[in-house]
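Following this line, the structures themselves.
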Structure 1
Amino acid sequence: MTKSNTINNAAYDQLNKDADRILQLIKVQMDNLTLPQCPLYEEVLDTQMFGLQKEVDFAANLGLIDIEQGKEIMLRLEKELSKLHEAFTNV
């Protein structure tokens, strides 16, 4: 594997780890702190998603990941958060 591929894989892996960290943060917040309708919940979620999108854009602009890979990361996180929100509100 070339150094470039190693760096690209590391960038992709780190973005996925950051997405997983956001999911865990929201799970903890929903379990222990607030309801999905709470402005604090929405603020944390919006801030985290904005930050991750900026990370994805940065990595894509540097050519570390493909734009489609970035979209895939964001879409996966959005789907997981949607499932989590639905499960929490349907309890």
Structure 2
Amino acid sequence: MARIKITLFGALREKLGWDSKVVEIPYNKCSFRKLLDMIPELRDIMIENNKIKEGFIVLVDGIHIQFKGGLDAEINDGDEISIFPPGGGG
């Protein structure tokens, strides 16, 4: 079993109603895609056409997820994931 900490930032916090949570998965590791499938309310906001929507920044232990394989990135016990929504400008 693995424990993964997910922390949300910006408007995601208000939209989902939580700042951070620890997700327990029944495996030692899984893909980011599989982890999101366990949190459908987050998946539905972040994923479109089988990709992370443009503008989202996802860090796994401080490393941008695109450098770890994107949705197929391996997530391990103890990893900390930070998710930032697209920013607005003006």
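Match the computed value 29, 12, 10 of semi-axes √(5λ) of the Cα gyration tensor in Å to one of the structures 1, 2, and report its label.
1
Of structures 1, 2, which gives -29500 when helix-only ellipticity at 222 nm (-39500 (n - 2.57) for each DSSP H run of 4 or more, over all residues; to 500) is computed from the coordinates?
Considering all the candidates, the number was obtained from 1.
Distance in nm of label points 7 Å out along Cα→Cβ at positions 46 and 70 was computed and gave 2.2; which structure, 1, 2, did it come from?
The read-out comes from structure 1.
No value in this document is a laboratory result; all are computed from the given coordinates. Fair warning: this is a prediction, and the values are worked out from it, not measured in the lab. Cβ atoms are built from the backbone, for glycine too; each structure is taken alone.
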